Structure P
Amino acid sequence: MKITLIGVGSFVFGPSTLHDAIVDHALPDLHLALVDKNLAMAELMAGVARRLAREAGRNIRITTHGDWADALDGADFVLCAVAVQLHQRFFTDVQIIQRIYPEHLITEFGGVAGISYSLRQIAMIRQLAADIRRLSPNAWLLVSCNPLPRVCQAAHQTGVRTAGFCSNSLGGLQTIGRILQGWNENFPWPKAAARYQTVMAGPNHFTFLLDLLDRATGQNVTADFTKAALAANGLAPSRTRQLLEETGYYPPNGDDHMQDFLPPSPYSHSKAEAWHGSDADRQHRIDLLQKFADGVLPFTAAVDHPAWERPIDFAAALAGGKPVRFNSLNLANTGQIANLPAEVFVETPVTVSASRIEPQPITLPATVRQYAKPTVDLHNAITQAALTGSRTALKNTVAQDPTILDKQRGWLALEECLRAHADLIGNIS
């Protein structure tokens with residue numbers, strides 16, 4: 001099996017994925033092609049991989065590449081965790097928005113900053129998809145970068161088999177365990193994950209808990225959880241609680257993520273700062289990884305918080321390993337959510353086994369669909385605007401986005417963002 005990891009220099013995703021492939025799944029006859037534009041980071045991760053392989057007694061082929069085109073030939077799985085110049089470009093958008101439309105909500109997915117980020121990422125994924133079709137046409141593209149549903153749909157529409165990995169909704173297990181059992185767990189919430197089986201579905205970062213099974217008793221405890229969550233000592237006042245009261249279903253993604261898709265409220269707040277770690281945090285993680293590669297530290301000391309996303313589980317199961325149930329996996333909607341549009345990317349439970357991918361069929365309750373449908377429609381509109389390069393279509397996304405209250409200033413800000421990132425986005429006419 002050849003796995004090409006693009007963006008392997010990500011200080012959480014890279015080492016976690018290498019550990020999953022080499023140690024947890026012990027994938028046989030493995031070739032890991034490690035790609036990062038910063039070749040020094042690819043070399044560092046190769047050192048991490050070699051130590052993991054030595055300690056596991058594995059003989060693995062490891063190659064490093066500064067350009068993905070050199071690493072794609074014959075790949076079975078291509079993992080992408082790339083965010084193009086994430087902090088630099090985001091801060092450019094922040095400065096533009098704060099000057100033209102200062103009261104606008106700035107978030108990762110939503111509004112002007114979210115549309116601009118989507119255009120840059122879709123431009124990147126189109127180039128990658130074209131190279132995959134040319135060099136490894138049978139490969140699966142496994143995406144762990146944002147804005148996830150838009151990036152995935154763009155790759156899928158260009159003819160590449162694509163799955164998206166985001167475990168944000170599983171953070172709901174922490175709340176479930178706290179409310180039903182009084183547990184105060186951190187990631188990966190082992191007691192709650194072992195005891196409860198969830199059915200969560202909807203758009204990425206905006207799913208709802210539709211069903212909750214207590215494995216210890218065999219009972220469906222959805223109603224019990226909802227009642228306890230709405231009790232005085234359940235959920236604090238929040239947009240999450242409001243949506244539970246309104247729809248009857250708990251949204252596990254939290255206010256920070258759901259605000260990307262909703263009109264501003266007293267619970268909204270701009271995130272006009274870097275996410276996914278500061279420069280200092282990144283350097284600290286890199287130093288720890290170097291010490292692991294040099295044999296100084298154990299893996300658990302170098303990677304104290306492994307990535308939530310586990311795309312290697314998908315690759316291993318599909319290649320004939322142990323079947324796996326993903327509590328949340330993003331795939332093109334081919335009917336798994338019957339009352340949402342076809343081909344948009346949706347997040348549902350999915351079972352993956354040798355050569356079989358089986359999403360759990362779901363029909364969203366009407367109270368949930370009223371939020372899910374506009375959200376996937378906006379994802380689709382932004383994706384189509386990016387793929388067609390249509391200025392008119394892009395202007396319509398501003399009209400659709402519920403976080404942009406002043407459409408005129410929102411479009412003016414987005415136009416300036418387009419000019420600032422023209423080297424990445426290309427021509428929007």
Structure Q
Amino acid sequence: MMSDTVIKVEHLSKKYCRSLKHSMFYGIQDIARNAVGLRSKSERLRYDEFWALDDVSFEVKKGQILGVIGANGSGKTTLLKLINGIIMPDKGKIQIKGRVGALIEVGAGFHPLLTGRENIYVNGAILGMTRKEIDKKFDEIVDFSGIEDFIDVPVKHYSSGMYVRLGFAVAVHSETDILLVDEVLTVGDEEFRRKCMSKLNEFRSAEKAIVSVSHSMELIQGYCNDAVWMDKGMIRDIGVPSEVIDRYLRHVVDVRQATGEMGRRWGSGDAEIIDVRLHNANAEEVTKVKAGDEVSIIAKIKFKKPVQNPIFGLLLKNGEGTWVYGTNTMWRHMSFGTFHAGEEIAVIFRQKLHLVSNVYFIDLAVSYSDAITYCESWENASKFSVETSERSVGITNLDSEIFVRKEA
């Protein structure tokens with residue numbers, strides 16, 4: 001392992017069994033084989049087994065922040081557990097250089113009958129801290145966790161958020177060289193997440209390695225300098241976060257289309273949205289735009305029955321399903337009278353897309369004047385992508401200019 005490499009994963013594989021009964025039976029078989037000196041680890045899958053990780057290889061260097069993304073069940077948490085030594089691989093090997101701290105599961109390493117105070121010492125010892133080190137940092141750990149009033153209460157009475165606070169507080173004060181963080185940070189409130197990010201920034205400044213699993217694309221893109229996309233136990237992509245995220249989100253869209261999750265419609269059918277297109281400022285149909293471009297979202301609508309003063313609405317969502325922007329003609333104080341059966345119209349939403357790089361979905365709706373019932377609502381009627389070379393996080397691209405000046 002090279003001097004600046006702190007984690008080296010080579011051809012790592014881990015299998016699980018879907019059936020508890022078969023899993024227990026295979027476990028007994030493996031124990032029996034070990035007892036007579038035979039090899040228990042098999043590279044072949046037995047009935048009901050599957051590869052949770054399959055031939056995974058990568059390196060993490062000192063000072064690197066690696067983000068791991070992927071759908072639920074893709075092997076992300078299994079990977080962290082293997083790196084942390086909680087479970088053992090069936091194939092491959094892991095080389096670690098330095099002390100590892102981890103926050104992978106809420107309450108992992110805590111004894112429910114012990115108090116928070118006692119669990120700090122137990123959890124700290126698990127992470128390799130001496131009692132003297134824990135004594136020295138005890139007040140800092142408690143202060144960071146923010147649960148001073150409950151530190152002498154058995155942790156079985158803690159909420160999931162309190163578990164996370166205490167577990168993360170111990171992990172980041174354990175003088176680790178490598179920190180493994182799972183999605184559990186989303187359990188904390190806004191103030192606690194801010195403290196966590198501040199502490200993680202200290203780790204980054206100290207050039208310690210961090211491996212973070214998250215469904216937050218904003219976090220991965222804004223905080224990590226490399227990203228890994230896990231898919232069905234294998235590495236699908238690895239590289240610059242913005243590029244990996246873009247390919248991952250496009251894959252999510254393709255899967256939704258293939259499984260029929262896109263394009264759901266409902267309503268009375270008195271009006272039908274028959275076409276949706278995105279045009280640029282030159283009236284050309286496009287599916288890719290640059291941040292800040294002016295576009296027209298054009299919806300063609302045909303009425304099947306007379307509808308008096310309908311409301312036309314638009315909703316934009318990003319690839320993670322977050323609402324980005326919505327508007328409708330009622331909020332704009334627009335009225336149209338009655339549209340008759342057989343009549344076709346075009347509704348045009350013109351706007352500048354001050355958005356960050358991502359895939360975006362267009363929802364369209366035609367409702368009655370009561371703004372409650374729909375003639376037709378079309379979810380994910382169309383999609384487009386926004387591209388920008390600028391690195392940023394969040395939802396909107398505010399096109400900032402930055403100036404630095406010396407004050408007299």
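Rule-based calculations on the coordinates, nothing more; no lab input. What you see is a predicted model; the values in this text were computed from it and never measured. Cβ atoms are built from the backbone, for glycine too; each structure is taken alone.
When relative contact order in percent (Cα under 8 Å, 6 or more apart) is computed for each of P, Q, which one produces 19?
Matching structure: P.
Once FRET efficiency 1/(1 + (r/R0)^6) of positions 135 and 383 (r between Cβ atoms, R0 = 41 Å, to 0.05) is calculated for every structure in P, Q, which label goes with the largest value?
Details: P: 0.95; Q: 0.15.
When FRET efficiency 1/(1 + (r/R0)^6) of positions 135 and 383 (r between Cβ atoms, R0 = 41 Å, to 0.05) is computed for each of P, Q, structure P gives the biggest number.
Given a value of -8000 for helix-only ellipticity at 222 nm (-39500 (n - 2.57) for each DSSP H run of 4 or more, over all residues; to 500), point me to the structure among P, Q it was derived from.
Q
Taking mean count of other Cβ atoms within 10 Å over residues 63-70 for each of P, Q, which is largest?
Values: P: 17.0; Q: 23.1.
If we compare mean count of other Cβ atoms within 10 Å over residues 63-70 over P, Q, the biggest value is for Q.
For percent of Cα pairs over 38 Å apart, the calculated result is 39, so let me know which of P, Q that is.
Computing percent of Cα pairs over 38 Å apart on every structure in P, Q gives 39 only for Q.
Comparing structures P, Q by distance in nm of label points 7 Å out along Cα→Cβ at positions 199 and 391, which one has the largest value? Intermediate values should be presented prior to the final figure.
Values: P: 4.8; Q: 2.5.
When distance in nm of label points 7 Å out along Cα→Cβ at positions 199 and 391 is computed for each of P, Q, structure P gives the biggest number.
Quick one: mean count of other Cβ atoms within 10 Å over residues 143-150 came out at 25.6 when computed from one of P, Q, so which one is it?
The read-out comes from structure P.
Tell me which of P, Q gives 48, 22, 15 when you compute semi-axes √(5λ) of the Cα gyration tensor in Å, for residues 127-318 alone.
Q
Rank structures P, Q by distance in nm of label points 7 Å out along Cα→Cβ at positions 31 and 255 and report only the one at the top, that is, the highest.
When distance in nm of label points 7 Å out along Cα→Cβ at positions 31 and 255 is calculated for P, Q, structure P comes out on top.
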